[in-house]
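Below: a set of structures, written as structure tokens.
Read the figures in this text as sums done on the coordinates, not as results from a lab. Keep in mind that what you see is a predicted model, and the values were worked out from it rather than measured. Cβ atoms are built from the backbone, for glycine too; each structure is taken alone.
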Structure 1
Amino acid sequence: MRRAVNELSVLNELARAIAVTKSPEETIRRIADRSRRAVQAEQGVITLIDERREELPRTLVRIATESLGVRQYRFGQALLGWMIINKKPVIVNNTGSDLRFRGAVWDPSVRSVLCVPMIIRGKLRGILGVYNKKNSGGFTEDDQRLLTIIASQSAQLIENARLFEEERTLMRIQRELELASRIQTDLLPKSAPRLVGYDIAGTTIPASKVGGDYFDFIPLAESSIAICVGDVSGKELPAALLMANLQAALRSHTHVATSAKECIALSNAHLRSSMSPDKFATLFYCVLDTRAHRLTYCNAGHEPPFLFKADKKHHRLITGGTVLGIIDEFVFEEATVAFEPGDILIAYSDGITEAMNENSEQFGEEKLAEFIRQNSEISAAELIGQIIQAVKIHAGASPQHDDITIVVVKRIA
């Protein structure tokens, strides 16, 4: 009877304490503190975990409360792993000799531990633990029973706190992605260059907040400009960071290189030294001389651009070499082609040709070439808009899985 009255008193006190708290962190802290005092332990700890991960679940929140002068302890990997596997209470009153944790490394100050699971709908969402019983006898079955009752009565509150923490983490990630998106937008050209006798336009549409596609217009001299379209491996924020690295390399090397192939070689060396071995970038880079009306290009493993002639026949710009960031000191090649009145250059990323519909059919290069041929008379910006619209119509209800980037350069007839 005395035990039952004591348990009810502890739960009533806990309920009153929680009722006046507002933040999830304070709720968890009060539960940990009341648990510590209920079983006369030096420290109480609640750890919220994410069990959805395939490897050892990560700690979402860890809140501890301790007696004056006691430093904080942490669940060791052995104890955390045992709780995750067994999902039941455990008492360790002799950390040095308990056979269940043979080989585990304990803090020398930890004499005894009692842990109970916090389970919601069969899923382990948290662990309530207390350290070091204040008397020499160690934790008892009654302590375990009381802590189990507290854990079961508090589990939904803990779940709410866990969900709140997850939501807060997602909101922080969302804010970071929005900031990254604004930064990436600022890195791309604000407008196309205006060159006498030429019509130029470019755009990129990331598949998510940020992407790994890149295009740029880099002025070189009064009568020449560098134009490039690139695609780095990966998705979202990691790809965006690599894209920024590629842009920095190109912009710095464009002004010191004496040729397109040298600029690509220098950029390849830069990326090779600054990227991990599993990352790479494809890039089409060209220099347009608007006085001599010629295009000198180097294609580093990118989708070969189309060069449509005034008679609407076309060929692909393939000369160059391998992707960037993989092979040291690769010898790249370049080629020069005449850019005559009525010619059109279309450089793009594979987000266009590989866009799929609900039947897993790609938009494809042939369809793109035919579309350009039929719409070659409109302006560069209009042609880009029409191509993107055609891709969207082809995809239908299928979501955009890859970044879409396209640059069009027309010599006015």
Structure 2
Amino acid sequence: MPNTLVKSSAESAFLDLHKKLLERGRPALAELQEIALRRFDSLRFPHSKHEMYTYVNTKELAATSFGLPDDAANVSEDFVSRHIYPGCEHQCLVFVDGTFDRGLSRFEGMRADIAPLSEADRELKNYLSETAANENDVFASLSTAFCGDGIIFKVDDNTQISDTLQVLFVSTGRAAAPVMHAPRLVWQLGKLSEVKVIEKFVGRDGGYFINSVQDWLLAEGAGVSFTQVQADVFDSWHFSKTRVHLNRDAKFYSTNASSGTQLARHHYEVWLKEKGSELKLNGISVLDGKEQVHNFVRIHHAAPQCVSRQHFKNIVNGAARSSFDGTVIVNREAQLTTSDQLVNNLMLSDNCHTNNKPNLMILADDVKCTHGVTVGQIDEDQWFYLQTRGLSAKAAKELLTRSFAQSIIQTIEFPAVVEELSGSLLQKLEATDA
């Protein structure tokens, strides 16, 4: 059954905006954009019962009149340096309003090839075209349709990049009209290669929609440690889609830390394609006021003896909202699969909301798969116990909420990120007087 339109004019507004983009000149990714635009026109914006957006209301976003990014937008080096983590000063890629800024980036001597997406070889172009033609997320299609260019980060076989690479996405915001920008990265890791990456999303001002897409293509034995920090200002929209393809014995370990915006959504699609591949996917969200974070996860086990582990935690206060919609699909060929999925939610007010839908689709008969969800408030017995040991009610509540979050934050292997999140993110957990 075709989707019902949120508003009949919503898609037309974005198609008209794309025409304005073409008036600026032929884009570097014109052919890919055209494929994505046709797919966008086919998918259309989601209705209220769309499977992929069950808990996410996109009506306001779809109806917003967006403009194109200003080519003249600039960000000072001082602003950038404030958001670069210690140790990443000489290995950082900076995007400003969705466009790679070579002048603000630092990657001299890096043991990797960095090239524009428009210079992709035939094999990668075929992959991108096929992916765009079969895209299942309308906002990811929209991102590709408006992506002026992107970056390919390629690591050769048997190459281990020991230093941590940071990718910084800066949104300037506060243009004459809200602006949508669409950064795109493709990561290609050769056999037995390794890389450690931190991504951070920040905004100088509000009034923007960052709609990012990235692909991780891991060859046999490749390994990735990947941390995302979503720190956009509240007056913004943040959508991201992360696709991961794992070949034999490849490993992808990821943690996402989110502070929320008026609407933030993280979409993960992971394929464990060959024997021995492994995924760890963790997430922590700390929300207050009217902030939102929504996680949509699809994990495909397509080969035997693969492992996927997910652990998401949400701390929700005020009138904030969180959701988790995650499905693990174990195909018939994927015998001896191990998969764990756990979502924990801590609700600190009577007005907050959390929705959770973990799901297993198992076609194999020799597997170890579990899933679970917990939703609750501060444990009254633990709270009382801490007060009997001399802590005030406020301090005891703050200690319990911090401990809840730290179990995810401490899994991040980058000390500078742990330190920052233990300050900026956990400051939101300062409890009110009981």
Q: Identify the structure, out of 1, 2, from whose coordinates distance in nm of label points 7 Å out along Cα→Cβ at positions 43 and 363 was calculated to give 5.8.
A: 1
Q: Using the calculated result 0.35 for FRET efficiency 1/(1 + (r/R0)^6) of positions 171 and 403 (r between Cβ atoms, R0 = 30 Å, to 0.05), pick out the matching structure from 1, 2.
A: 2
Q | Computed 2.5 for distance in nm of label points 7 Å out along Cα→Cβ at positions 195 and 371 - originating structure among 1, 2 | A | 1
Q.
When distance in nm of label points 7 Å out along Cα→Cβ at positions 331 and 355 is computed for each of 1, 2, which one produces 4.1?
A. 1
(Q) Quick check on the output: 99, 43, 36 is Cα extents along the principal axes in Å, derived from one of 1, 2. Which one produced it? (A) 1
Q) Hey, FRET efficiency 1/(1 + (r/R0)^6) of positions 163 and 227 (r between Cβ atoms, R0 = 35 Å, to 0.05) derived from one of 1, 2 reads 0.10; which structure? A) 1
Q.
Quick check for you: by FRET efficiency 1/(1 + (r/R0)^6) of positions 131 and 243 (r between Cβ atoms, R0 = 41 Å, to 0.05), which of 1, 2 is greatest?
A. 2
Q) Can you say which of 1, 2 returns -6000 when helix-only ellipticity at 222 nm (-39500 (n - 2.57) for each DSSP H run of 4 or more, over all residues; to 500) is computed? A) 2
